[in-house]
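In what follows, structures are represented as structure tokens.
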Structure P
């Protein structure tokens with residue numbers, strides 16, 4: 001009878017230890033996914049800041065006087081292909097509705113005329129950065145990330 005009792009106790013100990021191992025592995029899996037998702041979200045936020053700076057450079061380099069129009073939308077892809085960004089320029093704030101050289105942007109419907117020269121040259125920008133699900137680095141392990149950024153910038 002003693003040998004059978006010792007065998008039963010050994011089986012209970014093995015079940016208890018395997019249960020603890022399964023719980024530990026589940027916790028490690030959840031923790032790894034959380035860390036990967038946090039890293040991806042942080043990378044998306046940094047990419048959104050880079051897109052904002054690139055958008056400002058594009059706006060400043062765009063010749064608005066040629067066509068009397070302005071930039072409205074832009075799109076960017078991260079160099080590694082993990083993120084896609086879509087940029088919408090919501091509004092240009094220009095003194096008396098005119099560009100720096102005094103020309104009117106007649107083909108640009110998003111110009112808001114302001115009457116203070118100190119506030120001339122601002123722009124409202126909306127940026128949406130999303131993960132590219134077809135990228136191998138994202139895969140199915142990482143949850144999709146969508147970061148939105150709205151900014152008022154001087155151009």
Structure Q
């Protein structure tokens with residue numbers, strides 16, 4: 001079963017896209033089983049999930065220098081891991097740092113990241129219209145990834 005982990009702070013505009021998608025996936029009728037996790041911005045939750053065998057899909061906003069709302073599906077490997085370290089911060093820890101920490105403890109789950117270009121990450125904002133428009137595409141990507149296990 002695919003683990004889908006939403007990262008981000010719902011109080012900071014587009015940074016809340018990960019938890020927003022987790023809520024949407026909980027609310028829809030779907031035929032594929034998913035393990036859904038709202039990780040907020042807690043890096044150590046990610047560490048626990050990385051230390052497994054089951055495939056993971058992380059959803060977070062990331063500044064990939066593209067148009068707001070742009071969605072990128074990134075297959076995690078050593079090359080993309082270095083790039084993600086610059087893009088995704090887990091509030092004190094970079095994603096690559098957390099991934100390497102998990103590797104030092106043993107097996108690491110196969111992982112992909114859905115990165116969404118934010119428009120705003122200011123406190124007190126909701127999702128921007130650009131990121132809100134990307135929600136159906138993100139949900140479609142999640143379901144497509146889950147169907148690979150079926």
Structure R
């Protein structure tokens with residue numbers, strides 16, 4: 001989805017929720033659209049100096065409620081935010097349990113199909129009908145893994 005179409009879709013979703021697509025909301029969506037990974041609020045604010053911290057929190061809450069933004073809770077003190085998957089593409093996350101960094105990863109179609117089959121089988125065993133999946137892989141990012149290797153030597 002190109003950026004113009006993204007903003008049109010965001011405006012429509014907000015209107016459906018009885019909200020306006022303000023300049024601040026548009027700025028937050030723009031920052032997230034330009035990022036290659038989920039961002040924390042301080043990172044969002046750092047990308048667009050016109051955004052106020054108090055309105056960023058409020059706008060993110062409203063964007064989440066309208067299905068435009070998705071929140072990822074990592075192991076650190078900050079939540080991370082990204083555009084909803086239906087506005088971008090299906091992907092998964094690598095979440096560092098030490099520093100909280102979140103990276104997007106896209107699997108091959110073959111691996112994604114295998115994952116769908118395995119998850120459907122697990123769900124079926126529990127009498128659950130799976131419609132979609134999200135996968136967060138927890139561990140250490142490269143920087144934290146190097147730090148840990150240096151400490152353990």
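Figure out for me which of the structures P, Q, R the number 18 belongs to, where relative contact order in percent (Cα under 8 Å, 6 or more apart) was derived from the coordinates.
Details: P: 23; Q: 34; R: 18.
Value 18 for relative contact order in percent (Cα under 8 Å, 6 or more apart) corresponds to R out of P, Q, R.
Matching task: 1.5 is the computed value of distance in nm of label points 7 Å out along Cα→Cβ at positions 45 and 101. Pick the structure from P, Q, R.
Numbers: P: 4.1; Q: 1.5; R: 2.2.
Computed on structure Q.
Consider the structures P, Q, R: one of them gives 4.1 for distance in nm of label points 7 Å out along Cα→Cβ at positions 5 and 77 as calculated from the coordinates. Say which. Don't jump to the answer; show the numbers that get you there.
Details: P: 7.2; Q: 2.2; R: 4.1.
The structure behind it is R.
5.1 is what came out when distance in nm of label points 7 Å out along Cα→Cβ at positions 53 and 117 was calculated for one structure; which of P, Q, R is it? Working shown, then result.
On the way: P: 3.2; Q: 4.0; R: 5.1.
This figure was derived from R.
Identify the structure, out of P, Q, R, from whose coordinates Rg and Dmax of the Cα atoms in Å was calculated to give 27.7, 103.
Details: P: 27.7, 103; Q: 14.2, 41; R: 17.7, 58.
Answer for the origin of the read-out: P.
Read-outs throughout are calculated quantities, based only on the coordinates presented, and are distinct from any laboratory measurement. Since the structure is predicted, the reported quantities are computational estimates derived from the model, not experimental observations. Cβ atoms are built from the backbone, for glycine too; each structure is taken alone.
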